[in-house]
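J.: As structure tokens, here come the structures.
Read-outs: derived from the displayed coordinates by stated rules, not from any lab. What you are looking at is a predicted structure, and each value in this text was computed from that prediction instead of being measured. Cβ atoms are built from the backbone, for glycine too; each structure is taken alone.
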Structure I
Amino acid sequence: MTRYNQPKVKKIISSRITLLGLFFILILITYAIVKNSGREEIVSDSTAKLSQKIQAIEKENGELAGLIKYFSSSEFVDKEAREKLNMIKPGEKVVVVPQENNSEDWGNENEKNNLSNWRLWIKYFFE
């Protein structure tokens, strides 16, 4: 009985249809593996990008927390009251320093305005 079945099994295994079917199955398995590895690469890239974004957002969050802490401090309140509201502490004196006017600059501008255009060009190139 085994001798009788052996040639049949050998014949089925060596037939072209069986070989084509096995080859087709092998191609499908290879395609699935390649497609899966491509997806893994895409997922790992997006994971790396998202982790970088998380780190950047955490850094920005820390900076904003520091700013909140600074803005709620009494030092900031005092500074803003002095600069924007012109307030002073008791015992302080305010000193106003007048700006100096350079009369030479005013004279040079008036002189330039009085000269004609061609004289200004000559002065520009030759002086």
Structure II
Amino acid sequence: MKKRAFTIIELLVSVMLISIVILAIIKIQSQTRDMAHYITNRALSQLTNTLFIDDGIEKYHRSNKDAYTVMGNLFKNYKFNSREILEKYKRDIFINDDIKLEEEQVIPFKVYQIRLKGDSSSASFYRFGIE
């Protein structure tokens, strides 16, 4: 009985196929890690943008303010390092004129747009309220 062994060509082909599969897996893992990093940074940016949506935001039109300036009066306890953290987040604030909905409104309702521009992000929010 004759024993058949693998030839060198068969071994090289199998090693090449395995290496191609491993390279594809490494590429997919790298793309997944990059996407997770992007999503995390975007979520953090959107979360910090919401720090600037306060009732008194209208007085900061066309100015560059940090989050502590906008919402610092909401903090009563200064033992924490919240001031230093909030001062790191700065945005250019632009507020558009009120958007006119209808001429005759039963309830005086106003809508205006707040645009924020930071170092690496920009956002737009709409505020709704009764005059």
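J.: Given 1.4 as the derived value for distance in nm of label points 7 Å out along Cα→Cβ at positions 74 and 90, which of the supplied structures I, II does it correspond to? List each step's numbers first, then the result.
T.: On the way: I: 1.4; II: 2.2.
Checking each candidate, the match is I.
J.: A follow-up question, please. Can you rank I, II by distance in nm of label points 7 Å out along Cα→Cβ at positions 82 and 98 and just name the one with the largest value?
T.: Details: I: 2.6; II: 3.2.
Greatest value across I, II: structure II.
J.: From which structure (I, II) was percent of Cα pairs over 25 Å apart calculated, if the value obtained is 76?
T.: I
J.: Taking helix-only ellipticity at 222 nm (-39500 (n - 2.57) for each DSSP H run of 4 or more, over all residues; to 500) from the coordinates of each of I, II, which one would give -27500? Walk me through the intermediate numbers first.
T.: On the way: I: -27500; II: -13500.
Working through the options, I get structure I.
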